1. For the read-out distance in nm of label points 7 Å out along Cα→Cβ at positions 38 and 150, a value of 5.8 was computed from one structure; give its label from P, Q.
2. From P, Q, which structure was relative contact order in percent (Cα under 8 Å, 6 or more apart) = 22 calculated on?
3. Given that helix-only ellipticity at 222 nm (-39500 (n - 2.57) for each DSSP H run of 4 or more, over all residues; to 500), derived from a single structure, equals -12500, which label among P, Q identifies that structure?
4. Could you figure out which one of P, Q the value 1.3 for distance in nm of label points 7 Å out along Cα→Cβ at positions 214 and 246 was computed from?
5. With Cα extents along the principal axes in Å coming out at 73, 62, 44, pick the structure among P, Q it was computed from.
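We did not get these values from a lab; they are worked out from the coordinates using the rules stated. Please read all numbers here as calculations on a predicted model, not as lab measurements. Cβ atoms are built from the backbone, for glycine too; each structure is taken alone.
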Structure P
Amino acid sequence: MNRLRILQLFNRYENYGGEEGSVYRIGDAMQELYDVEYFITSTKDFLKTTALGKFLLPARALRNNEVVTRLRHLQRVGRFHAWQAHNVFPTMSPAVYKLAFDLGVPIIHFLHSYRLSCTNGFFLNHGAPCQRCINGNFWPAFQTACWRDNHLVSGMMGLVLRRVRNLGVFDQVWRWIAISEAQKDEHIKMGLPAERIEVIHHFYETKEPPPPPGNGKTALFIGRLSPEKGVSQLLDAWKMLGRADAKLIIAGDGPERAALEAKAARLNLRNVEFTGFAEPTEQRALWARAAFGVAPSTWLEPFGMVVLEAWANARPVLGSTHGAFPELIDEGRTGWLAPPSNPAAFAGALATMFDRPRDTEAMGQAGLQELNTRFTRAVWLEKIQRLYRRLDVHPTRFANRNHPTAVPP
């Protein structure tokens, strides 16, 4: 049989993030096995429109006819065996699901956040854990303006997500791919059928040997500076640590950067350095300075690529005690865990890693070994191939008028 043809759907967010990087990494890796093409839209472009266009945005978020027309044509020409979806909100709209169901095109859907049951996707409400909308009633989102601090926008996204449920998307998607067992558990609570959710962890490719150990006195946070990443709580813990001989590097940018820099100044944290956004080519030098990484996420992190990135540099990670971190980090062997909501406990874990430099270095080496055993591209591709082998693309299906090879004009 010819190679499967797969169309990968992704709506880009206003700002680049880890999810977008994962989408391209996944698509590029799958080219080894399948013919993968991209269908990309952009929230930023969606919002840059005329006054009339902005007035019509809510309707387009519920059903974007332009996207539907383009996808229908692309399917007729490309004759894709499956669509692999990542994010369709808000630009593509739930209409892409209905189109796929009408055309008989199976959907394989990667889960990157909790957007199917949360208007902001983080299960956070103004920084506090929240799952009030998990069962599909999005009225609390409107009441609390938990997305973009805007009642109208939050309510509109709630209507979009309600539309997803009304279309039967949860039960009609062929397979859901969760990136951790922890994330799978949360989606089962939402109502996704457990038997249709596959867990496939992300992978990471090491391109060069890890840098030699640093001076053992530096911790590194690298990531987006937004509330769910827990950097504000990290600063509280760093203040409680109170060590003049240690340094914290915060590499990244985002909506919280100015507030975090002001907080560090207010707390008189002179041994905290904000470096700004670091290109991938610049990150190795940062890891060379660090003894370990810190990931104090306050949300239920679905995976945590920073753990794999740290291991690739033979550095362990001090991560949160919730989300996927306990699933990845073998505490005391490949890293350490602490609750970021408890600054004293997090400060104690920081002290442990600084006070035991040999153990910290050994944990980094163990993490590197774990990366090269469990989280390689080859292991990931084997799991993807195992999933796609179960996709029914037998030639006898081609006679079905709804099959993608027989899309009506």
Structure Q
Amino acid sequence: MAKFDEKAKPFSKQWLDDRLAITTVMKVLNIEYWIPKNINFLWAMGMILAATFGMLVISGIFLLMYYVPTVEGAFDSVNYTIMTEVGYGWLWRHIHGVGASLVFLIIYIHLFTGIYYGSYKRGREMIWLSGMLLFVLFSAEAFSGYMLPWGQMSYWAGMVITNLFAGGSLEATGFVEWIRGDYVPAQAFLGRFFMLHVLLLPLVIIGGIGFHFATLRLPHVNNQDGEEIDFEASAKLWKEGKKKESQVIPFHPVFLSKDVFIMGIYFILFFYLVFYNFEFAMDPVNFDPADGLKTPAHIYPEWYFLWSYEILRPFPTDLGLIAFGIAQVIFLALPFLDRSPNVAPASRRGLFKFWFWALLLDVLVLTFMGKLPPQGIWNTIGFIAAVMFFVLWVALPFITKLEKKIEE
């Protein structure tokens, strides 16, 4: 049984430490959580994501105070009450809208950084899988939030996306109606997505973030050279004062101070966009009230979904749904499709470096094409880019299996 300091005053540091093991927890999660020295600013993206999610939660709480989750009141509560009648309501809406876009920009940077440096290999598979699970959860959270302003694009994007669950020739229309709670998006639909957006999904995301950070504890964080580091020996050197010889730094305060510096730069950009360029995060079509009898000329999702939407469009219905489904889960298979023995930057990995840049370029092309009408040359380019996306993933096991082991 643990020994307690009987002389400690109630709720003093020692009293709490005896009961909550605060010192031990701080060592495990903070002071003695060791980070490789040879990393760059891209390793701060995780903390930036957590901070941006915090901004979304805080701004969402303020918006929730005045939002009316009914088909009659939702549009006016967002575009009139919050924007013109509530003091600084416009500020919270801008923070929420800009944050929703920037969180996906950071997610994509974080994702492709992990691919470039091979941070999904050598025992780090659960880090990658938990991160991709978070990507799915953030996507669901963003989609559910997009429904809430109840503008034209909210309504019709909800109509199009839920129609995907009909399964093409399977004609599972009953399943679609079950999801909507009606034949078309209406009060039941809005109420369900309101509940998902403000309660269920945020709770699951918070749990997912905790799980993702837990998977980072063991094995340790990767580094930009893919080196094998003896963390115990390096940590011992640091504690002995031999900091130059050590290959690691403690998370607190050394690495955390660097994270805070990078977050400071990021939030300068964040609030510049909030105050001066917030329009990019707000679709002009969505400033028209939802009308089920008036279809927009061109229906498209937010920019962060455009690449997967473009994979769906060029193919016949059934094939498009299959392609879309595969595109949503294929990144989960990356640790198992990459057959190379090397954990190293893509620049040192032969054909893989061409594969990486080809994938990044292809996703960018798909994103640009997804915003354009599916006609003429745009449809042809979108089709080629969609086919190329799958060709790259099929080729991955073969080009990585041929890769020679890099001598360290």
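1. Working: P: 2.6; Q: 5.8.
Attributed to the structure labelled Q.
2. On the way: P: 15; Q: 22.
Computing relative contact order in percent (Cα under 8 Å, 6 or more apart) on every structure in P, Q gives 22 only for Q.
3. On the way: P: -12500; Q: -18500.
Checking each candidate, the match is P.
4. On the way: P: 1.3; Q: 2.8.
Answer for the origin of the read-out: P.
5. On the way: P: 70, 48, 35; Q: 73, 62, 44.
Of the options listed, only Q reproduces it.
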